[in-house]
Structure 1
Amino acid sequence: MNTIIAGTVYLVGAGPGDPELLTIKAHRLLLQCDAIVYDALIPQQLLDLTSLQCERHFVGKRRGFHSVPQSNINTILLELAYRHRCVVRLKGGDPFVFGRGGEEAAYLNQHGIKVQIVPGITSGIAAPAYVGIPITHRCAGSSVTFVTGHEEINELHSGVNWRALAVGTDSLVIYMGLHNLRCIIEELMAGGLDFSTPAAAIQQGTVGKQRHLITVLGKLADLTEIEKLIAPSIIVIGNIVAQRVAACAPMPANVEMPITHNQ
């Protein structure tokens, strides 16, 4: 009886959008993979690196509409691993930073599939850098917290204690927080953050439609609405924003992310 030998699934971070921020290892895997499973916000330039024979599966999600449920994505990866030697699961940013990479790796591991992780540059670091904001600075405190803001804020079932974070860290970098920004700010101010705390919002960081606002916490929600910022956007709150050095910020890549409403 023949034993089926499964291939390897590589959970690969695509970075924040600028194709030039892709790692060398990720580049090599894209060139040689037999199948690719990719999210929304993946630049076309990265998909173009794959061969004409590469089997492509789009599994991108949108706010309020998940085109492919996570359980189906897990099944797709498992099935592809039994058909191909090299399967790339290409995820925006870093696969282990708010990307469900841990869930996918655990599922595949439970089914005996070899998994390798290829870290990528996360947008919570790259987007602030592309507007000149250092996410750590010795003159702006000694801690920074990365947090997701996509969950609806409910006092009884909140996944994030925003009031505790208001005094529990020096700086906040918020992913997927644009939709709930006004409520998040209200909770942070109720927890002790001052109206005048430096704050920024960065839309589609590192790519052609990058835009940003530098303001104070109490004005941030109004300004994002007035300026019609869209997702994906990174929110940065704390004195690190005041350490911004605009002159050192790199130019965004001359590419655009697909339009999304996942926030």
Structure 2
Amino acid sequence: MCQLFALNSNTPSAATFSFTGLSARGGATGDHVDGFGLAFHDGRSCRVFIDEQRASDAALADFLRRHPIRARTVMAHVRKATQGPVTLENCHPFVREWQGRHWSFCHNGDLKGFAPRLNGSHLPVGDTDSERAFCFLLQELRRNFRRRAAPHWKHVAPLLAELAGGVARFGNFNFLLSDGEVLYAHASTRLHALQRQHPFAEAHLVDHDLVLDLAQANGPDDRMVLIATEPLTRNEPWRPFAAGELRVFEAGEEVWRHTPARREAPAAHFAARLVAA
């Protein structure tokens, strides 16, 4: 399975420290050696870097560890391939435009037999179940929100939770999704969250002998949430998601949460589209 990471902050922040730990799992401390990528959101657009090389020692990964790019939302993915060959087009994050914004998506899991009906509004470039799932989510959001103005996350989140529950019936569907305004995070099996705010302490990486004094790197008004498949630091209170839970983060704090009381069936209006005819 792949490794996911995201940072959502109230001010533009760098993720070089966290990526140093995450990228070590791409060949040094873990066997997630089939490519990596990062997306940096700060407004309507995002900067995306992807590479099919190992994150632990690729030249691009080394550049991103050494050169901080500040953004309010950062997403990263270290791949261990389950579907699709090790090629550039199969590296996450995947990015598409919808409603005048760039949306980026990372997935950890394996969706067996997932062949949704895609109407052509969003189509995969590569061969992964992950990209198919992303195209399906955007297709259904577009189908439900036809007005020109981008819908508010308060309207998107409940539908996204419903869609995610349907897709998760095909396998593990841990994912991160962002339009630059908010970060959506869904856990089928394994995802952890960490809140950082004043007073800041030191952070010790799990996968690297590196310590960061967060008080020196952040101001008293800074606030951020970190999401990771497995905790990246050994001395901070990472908290696991519940199975099937979708959370929304804005400006460095959680603003919405859906935890299903039971395994919910997909709604009738899109259940038939989950599998192609």
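Values quoted throughout were computed directly from the atomic coordinates according to the rules given, and no laboratory measurement underlies them. In this text the structure is predicted, and so the values were computed from the model without any measurement. Cβ atoms are built from the backbone, for glycine too; each structure is taken alone.
Structures compared: 1, 2; top value of distance in nm of label points 7 Å out along Cα→Cβ at positions 146 and 210, i.e. the largest, recorded for 2. Taking mean count of other Cβ atoms within 10 Å over residues 18-25 as the measure, the highest value among 1, 2 is held by 2. Each of the structures 1, 2 was assessed by FRET efficiency 1/(1 + (r/R0)^6) of positions 114 and 242 (r between Cβ atoms, R0 = 35 Å, to 0.05); the largest value belongs to 2. Source structure of the calculated read-out (distance in nm of label points 7 Å out along Cα→Cβ at positions 58 and 250, 2.7) within 1, 2: 1. Among candidates 1, 2, the computation of Cα extents along the principal axes in Å that gave 69, 44, 33 used structure 1. Match the computed value 2.2 of distance in nm of label points 7 Å out along Cα→Cβ at positions 194 and 226 to one of the structures 1, 2, and report its label. Structure of origin is 1. For the read-out mean count of other Cβ atoms within 10 Å over residues 50-57, a value of 20.1 was computed from one structure; give its label from 1, 2. The structure behind it is 2.
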